[in-house]
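Once you scroll down, you'll see the structures, which are given as structure tokens.
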Structure 1
Amino acid sequence: MQVLYIILIGLLVGLVARFLTPGPNPRGIIVTVVIGVVGAVIATYGGQALGLYHVGQAAGFIGSVIGAVVLLVLLRLIGR
């Protein structure tokens, strides 16, 4: 059940990040879920490195969206 929760939250985070990021974005629902989940991981570890979160504490929804937007921008820079 927890895997379905992760996929659902990843989809929501990925959709919001794609909406906020202008320009062409990767297509497909699986890619959107992966972007959302990886964005949450980036936000969690980045927030821990910056001292925003404690070890073992996950990033919130807004932090996950920011992490996904950062990932989309990086993918766009590398894709060129």
Structure 2
Amino acid sequence: MAIIVNLDVMMAKRKMSLNELASKVDITLANLSILKNNKARAVRFTTLEAICRALSCQPGELLEYREDEPDGKQSE
């Protein structure tokens, strides 16, 4: 996947737990965990907006683009 979600990094910077963020964003813990672990295939702008509001950040601080390597592996 070429889009990396750095939600865990931003949560650590803000000292916010997954449970606390899920409550503030009004999203299930399971869905937030899928997003945090880069397993999500899509994210709604309303969800992204709510996460940015709760973490006081910009979308670019949460999302990162990385080129896939020719063999299909992600660059780390």
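Computed quantities for the displayed model
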| quantity | calculated |
| --- | --- |
| Per FRET efficiency 1/(1 + (r/R0)^6) of positions 8 and 56 (r between Cβ atoms, R0 = 25 Å, to 0.05), the highest-valued of structures 1, 2 | 2 |
| Relative contact order in percent (Cα under 8 Å, 6 or more apart) derived as 35 - corresponding label from 1, 2 | 1 |
| Entry that produces -13000 once helix-only ellipticity at 222 nm (-39500 (n - 2.57) for each DSSP H run of 4 or more, over all residues; to 500) is calculated, selected from 1, 2 | 2 |
| When mean projected area of the Cα convex hull in nm² is computed for each of 1, 2, the largest belongs to | 1 |
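Every read-out reported here was derived from the displayed coordinates using simple, explicitly stated rules and does not represent laboratory data. Keep in mind that what you see is a predicted model, and the values were worked out from it rather than measured. Cβ atoms are built from the backbone, for glycine too; each structure is taken alone.
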